[in-house]
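Peer 1: What follows is a set of structures to go through.
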Structure P
Amino acid sequence: MEMSELSDSMKQKIRAEYEGYGGSPDKPLQTNYFLNIMIVIAVLAILTSLLGN
């Protein structure tokens with residue numbers, strides 16, 4: 001399967017979304033928000049299962 005280049009309009013949309021999450025063109029995001037959310041949900045699930053009995 002061949003990888004195709006992104007169109008200019010798609011690149012602009014991705015940049016706008018990236019900047020909306022707090023990114024800038026010069027540096028990467030400081031933290032991975034999705035990973036942090038998954039960790040919080042996992043901790044809550046574990047606590048619920050331990051305290052739910």
Structure Q
Amino acid sequence: MAKTGREKNTKNKAKHSKLMDRKKNKARSEKILRKERLQAIVKKSQENQDNS
């Protein structure tokens with residue numbers, strides 16, 4: 001017998017994919033931020049070595 005009413009699981013799947021996208025975007029932005037901070041530290045240390 002076919003299920004009557006609204007479709008099965010579509011609401012939960014949409015919510016799950018939204019949450020997973022949010023998680024991936026957060027990880028991606030943290031990775032970029034970490035990379036920028038590291039580049040700033042490296043640049044600052046190179047400037048200090050040049051001045052010494």
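Bear in mind that the values in this text are calculations on the coordinates, not laboratory data. For clarity, every value in this text was computed on a predicted model and none was experimentally measured. Cβ atoms are built from the backbone, for glycine too; each structure is taken alone.
Peer 1: From which structure (P, Q) was Rg/Rh (Cα atoms, Kirkwood Rh) calculated, if the value obtained is 1.26?
Peer 2: The structure behind it is P.
Peer 1: Taking -20000 as the value of helix-only ellipticity at 222 nm (-39500 (n - 2.57) for each DSSP H run of 4 or more, over all residues; to 500) derived from one of the structures shown (P, Q), identify that structure. Mind showing how you got there, number by number?
Peer 2: Values: P: -20000; Q: -30000.
Of the structures listed, the value fits P.
Peer 1: Computing FRET efficiency 1/(1 + (r/R0)^6) of positions 8 and 40 (r between Cβ atoms, R0 = 35 Å, to 0.05) for each of P, Q, which one ends up highest?
Peer 2: Details: P: 0.40; Q: 0.10.
The maximum falls on structure P.
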